[in-house]
1. State the single structure among I, II that was used to calculate mean projected area of the Cα convex hull in nm², giving 17.6.
2. Out of I, II, which structure matches 4.1 when mean projected area of the Cα convex hull in nm², for residues 167-206 alone is calculated?
3. Suppose relative contact order in percent (Cα under 8 Å, 6 or more apart) works out to 14; of I, II, which structure was it derived from?
4. Could you tell me which structure in I, II was used to calculate Kirkwood radius over Cα pairs in Å, for residues 143-238 alone as 16.1?
5. Can you say which of I, II returns -8000 when helix-only ellipticity at 222 nm (-39500 (n - 2.57) for each DSSP H run of 4 or more, over all residues; to 500) is computed?
Structure I
Amino acid sequence: MKEFHITRNDSGQRLNKFLEKAVPRLPGGQMHKYLRLKRIKVNGKRADAAYRLAEGDILQLYLNDEYFDPPSGEQAFRRIARPRLRIVYEDGHILLADKAPGMVVHEDENGDDDTLIAHIQAYLWQCGAWKPEDAASFAPALCNRIDRNTGGIVIAAKTAEALRILNDRIKAREVEKRYLCAVHGCPQPPAGLIENFLRRDEARKQVTLHKTRVPGAKTARTRYRTLATAGRLSLVECELLTGRTHQIRAHMASIGCPLLGDGKYGVNELDRPYGEKGQALYAYSLTFRFTEPAGALQYLNDKTFTVPSVPFVEKYFPSFSIAQLSIF
């Protein structure tokens with residue numbers, strides 16, 4: 001018999017949803033069978049799958065041991081002795097990490113589990129802010145993601161409540177994200193709005209842009225402004241008004257100003273003199289703009305967070321300072 005003591009992070013969810021996360025090897029059919037047979041109880045009594053767990057509940061599972069074997073790769077954070085993490089901001093609910101270009105946020109198709117979330121979990125575990133054994137169905141999780149070769153701010157939720165709120169707010173477009181990029185040439189006009197339809201090609205892992213809506217395409221809108229020029233490069237700030245795959249990379253290429261180092265949408269001949277191996281794109285700023293009360297996270301409303309520096313800005317635009325930027 002195994003017991004789970006329901007904590008605040010595990011409370012408020014249906015019993016069946018908790019079991020799907022806490023005991024992932026237990027098939028759904030078996031779960032419902034064991035609920036009927038009282039081999040799964042809450043506070044010593046029979047419970048329905050729809051029962052809402054409350055803090056302090058005790059869940060008893062009279063199940064075979066093989067259902068509790070952890071899936072392979074699940075404990076990647078335990079193998080990290082020294083987390084590589086640049087923290088922009090942290091409190092009891094969230095952590096904002098400045099992801100380095102080249103790091104993946106989640107385990108990829110190649111099985112690379114040296115990920116940003118693993119390093120965040122390792123850090124929180126080692127400093128005592130997260131105890132995996134105290135929350136069977138919750139682990140610190142990322143609320144947004146950025147490409148491997150893009151750097152910048154990624155939001156991690158440290159509590160289940162924060163994760164639920166932020167997922168809703170991001171879906172409602174109440175978290176503003178701004179990027180800096182180095183592009184070839186000078187955008188014309190220097191500032192503007194790029195708006196069209198973007199379709200993702202899953203096989204090629206690339207997107208195409210269309211002036212009119214085509215099957216599978218979604219509206220893509222990017223606001224941009226040119227901040228500085230240096231030689232044949234320009235420093236551009238972009239605000240995502242929609243959050244599509246490769247949106248900034250495809251949009252800047254579409255106006256004749258591909259990102260420096262972008263092997264997918266760029267121009268190799270232009271990139272070659274610089275020797276860059278990844279796109280010069282950085283999610284440098286994040287602002288919370290809640291239109292409705294955000295519960296435990298209301299204190300974040302109208303707060304803006306920025307990274308202290310961006311490598312390609314320091315390298316190619318040394319006289320420019322991120323601190324001098326104002327929101328547009």
Structure II
Amino acid sequence: MKPLTLAILLVLSPALNAETATPTALIDTFAKLFGEHKGERKGHAKGFCAAGEFTALPAAKQFSQISWLSGATVPVTARFSMAGGNPKAPENSRSPRGMALQLKSPNGELQHFAMLNTPVFGAKDPDVFLGLLQSSLPNPVTGKPDLAKVQAFRQANPSTLPQAEYLQKNSPPWSYATSSYFGIHTFFLTDSSGKEHKVRWHFVPVDGVKGLTDAEIKAPPTDFLQQRLATRLQQGPVHWTMQLVLGEAGDTETDPSQSWPASRTTLDIARLSIQRQGDDACTGINFDPNVLSTGVRASSDPVLQMRSPAYAISFGKRLTGQ
């Protein structure tokens with residue numbers, strides 16, 4: 001077989017080019033992709049803390065045995081962030097934004113949320129995600145990724161397309177306050193009768209969704225997201241409505257690259273209120289989305305399950321200045 005033909009096959013065939021993902025491999029690849037930034041988060045490196053409150057709405061009554069849906073006002077520590085491992089990421093880029101939350105109920109239970117402003121994740125499982133990252137590594141000669149290689153990998157692995165297409169069709173947020181955030185994984189909530197419900201969650205901004213204009217996207221990179229949230233907070237708290245999307249039979253539980261049908265029943269179950277920027281209040285928090293309170297169970301989604309050990313490695317490196 002000619003070398004060129006073999007090279008093309010290696011790119012186009014996931015079976016030939018596959019590597020089993022491990023937490024260490026994912027973290028190491030992030031470092032190769034974004035550079036070494038000691039003491040920073042390896043993913044969502046650029047971000048800042050905020051604080052506020054979380055209160056259940058009447059529709060949450062059926063889940064009132066879950067501590068943060070009992071009706072009591074729960075304090076929230078939050079972090080808003082850019083995706084990726086670049087602490088100087090351009091804030092007008094077509095890349096995901098994140099909102100992470102830690103709720104602390106009166107009984108001491110913690111509940112974490114780690115969400116994106118895209119309704120789906122960038123790959124169906126850790127192996128494909130690792131392959132996508134590796135296909136995006138810069139060429140050692142040019143210092144830039146080979147876009148043809150990235151495109152070939154995406155075409156050979158269609159689960160990498162929905163998030164990319166969403167980012168191209170939807171403008172990046174004008175402010176963190178004017179963005180929806182999606183819990184891209186499936187969880188199970190137990191109601192007061194003991195019945196489990198398959199759910200995904202969605203935080204909808206009360207201020208409405210607003211994106212950057214084409215001119216702002218094409219403008220030179222600049223930092224504005226933290227200042228715009230600070231300016232908005234001078235007017236009062238920023239609110240999101242937490243919607244619970246109820247899954248049905250046949251809706252995927254394990255593939256975060258797939259959306260559920262838009263026709264699914266949704267419940268407005270809570271109100272998130274961000275009241276202030278939080279200095280370094282979130283610095284010591286590892287926003288592992290598998291930190292769940294009683295009555296909430298994680299699905300077997302392999303991406304969700306991989307996040308705990310990968311986050312732990314990143315957290316350990318950050319605490320030790322690596």
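1. Numbers: I: 19.5; II: 17.6.
Comparing all candidates, it corresponds to II.
2. The correct label is II.
3. Working: I: 14; II: 25.
Source structure: I.
4. Working: I: 16.1; II: 17.0.
Going label by label, the one that fits is I.
5. Numbers: I: -5000; II: -8000.
Value -8000 for helix-only ellipticity at 222 nm (-39500 (n - 2.57) for each DSSP H run of 4 or more, over all residues; to 500) corresponds to II out of I, II.
Every number in this text was worked out from the coordinates using simple rules, so none of it is lab data. Just so we're clear, the structure is a prediction, and the values are computed from it rather than from any experiment.
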